[in-house]
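What follows is a group of structures, each given as structure tokens.
FYI, it's all coordinate maths here, none of it is from the lab. Every value quoted in this text rests on a predicted model; they were computed, and no experiment measured them. Cβ atoms are built from the backbone, for glycine too; each structure is taken alone.
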Structure P
Amino acid sequence: MSKFLQFVEGADKAATYPVDRLISMTCAADATLLLKFSPGSLGTGQAASLDTVTLTISSDQEQKVMANIADSILFSEDGLIVIADDVDSIYLDPDITACVITLDS
């Protein structure tokens, strides 16, 4: 079964990616995780074709949040894993507080 990661930034701004498109999770700054997905909405072969989801998290919790995302990918039996839903305030980890979706960054 394929698995997908879902992010909802607003009522009309959401993204769902196959887990095999997740390239990296990076702690960019205190309380900020960047999740990079390829190829982005420009498509395969485009130089700038990476989408980024920025997660706002509690300070100094990046390792725990990254581990929980990885565990969900590996062990969840659900096909759709909601990482962050700002509209309904649903978060995979209690230390995730918001998300911003940037296409083709």
Structure Q
Amino acid sequence: MKLLFDENLSRRLVNVMRDLFPGSAHVSQVGLIRGATDRQIWDYAKQNDFAIITADTDFVTMANSYGPPPKVILLENCDYPTSTAVRIISANAILLSQFERDSHPLLILRK
């Protein structure tokens, strides 16, 4: 599963998570400059086979309205340090792998 990290998440997550999720990128690395709309991010993820990982609940609405692709992973209440986000994502790597194969549009990861 390739993850597209939304702008509200640290760019450092891409390097740290590279072994578990090869091919992942941050929106800033794929030409989606600061201020890109959620729809632009959605369309890019869909066209390039990414799952969106975000703390933005607007993507929850989009996932429920449009369905996959792309799939959306929400880091709920993500007001914690990047190291905590790494721990949560890593601890749920198997769940993320299962999520990639199921039909659900949304996965919520909680602290």
Structure R
Amino acid sequence: MTTALRQTPYGTVEDLYCGPELRAWRIHKDAEELEPTTQVCSRDDLLYVVEGTLRLELDDEIVDVGPGGHFVIPAGTRYRGYRWPRDGGPCTFLAVAASDADFGEA
């Protein structure tokens, strides 16, 4: 698979793998805007932080995930993620979900 890189206001997204069962992305956030709405995924979404700290705002909690840490966002959970602290360095993380997962605004 050839990787595809896309720039968004909320970070840079690189498609790493797309197979019959799984999809994987590398997401880099540095001076990105905060997403104005939350998202929800139809399947579990595994995140692994490579550098920096990722703050996740979930339905009923806030979780900070640092380098080498991971977190699974359960299917159907509203969330928003961004680098933390906002005036700190960049954050890079990997995201893995089922190939048939749907992501949308909550």
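Can you tell which of P, Q, R yields -4500 when helix-only ellipticity at 222 nm (-39500 (n - 2.57) for each DSSP H run of 4 or more, over all residues; to 500) is derived from it? Derived from the structure labelled P.
With distance in nm of label points 7 Å out along Cα→Cβ at positions 33 and 57 as the yardstick, tell me which of P, Q, R scores highest.
Working: P: 0.4; Q: 3.1; R: 1.5.
Checked P, Q, R; max of distance in nm of label points 7 Å out along Cα→Cβ at positions 33 and 57 sits with Q.
Structures P, Q, R were shown, and distance in nm of label points 7 Å out along Cα→Cβ at positions 25 and 49 at 1.4 was computed from Q.
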